[in-house]
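Structures given as structure tokens follow.
Taken together, the values in this text are just the output of simple stated rules run on the coordinates, not laboratory data. No experiment lies behind these values; they were computed from the predicted model shown. Cβ atoms are built from the backbone, for glycine too; each structure is taken alone.
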Structure 1
């Protein structure tokens, strides 16, 4: 995600040399908004697919109850991974846009 945003800011700056620092950040934020949605959705569905596989295999093979599985450590770890992965994607985008704008402003 950060690579996509910074590379895009670099490319925009290389084609339009007279852009200011604010314009570079704005450009990076716009690009990041487009990429963030698809990245977060992909991560969430990947984690959800893994969790469902775990859930159904334990329900069928081990005979655990649904309530016991929802309160298990492994299910909490999967949910925490989903949430923190989504937060990381959302936080990285503005940081990458500002860093790209800052480093490429004098190119």
Structure 2
């Protein structure tokens, strides 16, 4: 929304860490698809996360859970997360391609 303040450095760092982890797990496509389709419901998703926080915190130790729950309500933060995931996915794909081309220097057709 236009009235939302810009993302803080801590918020941006949290989104970058999340994007990096998603790329490490190679879950870029399902994550982006889920985020894109749930943009209209981002406020509801954030409020659901806040509601479920006591249950989640009793099972898992997630220090940035509340901050992420508040961020996911903001469409600009969701869009930033999607762009970060796409950038990390592109970087990982390029690294895998470089690794394949370096691993097979004498392969036929290379």
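When helix-only ellipticity at 222 nm (-39500 (n - 2.57) for each DSSP H run of 4 or more, over all residues; to 500) is computed for each of 1, 2, which one produces -24000? Structure 2 accounts for this read-out. Tell me which of 1, 2 gives 17.6 when you compute mean count of other Cβ atoms within 10 Å over residues 7-14. Label of the originating structure: 1. With relative contact order in percent (Cα under 8 Å, 6 or more apart) derived from the coordinates and found to be 54, which of 1, 2 does the value describe? Checking each candidate, the match is 1.
Identify the structure, out of 1, 2, from whose coordinates volume of the Cα convex hull per residue in Å³ was calculated to give 135. Attributed to the structure labelled 2.
Where does the value 2.4 come from, among 1, 2, when distance in nm of label points 7 Å out along Cα→Cβ at positions 31 and 55 is the thing being computed? The read-out comes from structure 2. When distance in nm of label points 7 Å out along Cα→Cβ at positions 39 and 95 is calculated, the result is 1.1; to which of the structures 1, 2 does this value belong? Of the options listed, only 1 reproduces it.
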